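There are structures below to look over.
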Structure P
Amino acid sequence: MSAQGIVVQPGQGPVSSFTPGRSIVLKLLGGETGDSIMVFEETVPAGTKSKFHLDHDSDEVAYVLSGEITFKIGDDVTVDDPGTCAFMPRGVPHAWKSTGAKTGRVLFLYTPAKAGGLIEEHQRTGRKFGSMDERELADILERHGWELLGPSPL
């Protein structure tokens, strides 16, 4: 499928909920963009954190919309406020955590879209990582070019 111009209005896009207060709104899906880019907005209550991971086939960008988000990218750790843009190149281990007192919001982008397929599949199926056996989890991560390196170091 070739990409078409797309405009996603505020409040539009499929929504997934993870834990109370944590949700994702899909904005641009890989299939809609010719697998060029995938974008989603995540609401992250204080204390929410990602796993320590890397993306083999996609670069990741995070733009802090609100709250305070701490990023670990490679060996560097930064504490960031709204307006901060973080680049996490493919193959570089990274993690993030909502370290502010209030809920944060972050816009995430994957290019090419392959790694974002993991988020899209989660939204489509509703399957949580914790409900998958080791083989299922390994398959979904490999399919989307992710590698989990362990718990968050933040």
Structure Q
Amino acid sequence: MGYGWFVVQVVLFVLYGLALAVGAGASWGVWRWLGVPLVGVGAWVGLAALRMHGRKLTPLPEPNPALGLQRTGVYAVIRHPMYTGLLLSAFGLAIVAQKPLAIAAAGALTVFFNLKAREEERRLRRCYPDYADYQRATGRFLPRWRQ
């Protein structure tokens, strides 16, 4: 149940790591430092979400009833902050390392996490009746800006 998602995720991260480690580099000069704040914000968001999950964290898209529906902390503004943290960090590291292939791999991770989040949300709606309201109030990967 959901292990295919985990296998694909591992494969994509391995490919990203290879692209980061051995992919051809570029020369972006000072622009490469734009990746540093992405890594910092990504680490902060991801670690904040990780602290809330603790030992109940699972890489599967199946809701963990022991955890309940998280709606506080970083989850008050982002439905999938763990994915957000990983993606921001992946893009940031690729930019700092000046590796175009790693940026493409981070793009593939973005597509994957969007698909995985959709599946996870389908399951969360079944598990938690008020999840649809939570979806309308918060953004999937970034805060929903209200006026």
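Quick note: the coordinates plus some simple rules give every number you see, no bench work behind them. Since the model is a prediction, treat every value here as computed from it, not as a measurement. Cβ atoms are built from the backbone, for glycine too; each structure is taken alone.
Couple of notes before you dig in:
- Answer label among P, Q for the case where mean count of other Cβ atoms within 10 Å over residues 36-43, calculated from the coordinates, equals 15.9: Q
- Read-out mean count of other Cβ atoms within 10 Å over residues 52-59, computed value 18.8, structure in P, Q: P
- Entry that produces -4000 once helix-only ellipticity at 222 nm (-39500 (n - 2.57) for each DSSP H run of 4 or more, over all residues; to 500) is calculated, selected from P, Q: P
- Mean count of other Cβ atoms within 10 Å over residues 4-11 from the coordinates reads 13.1; which among P, Q: Q
- Looking across P, Q, the calculation of relative contact order in percent (Cα under 8 Å, 6 or more apart) that yields 35 traces back to Q.
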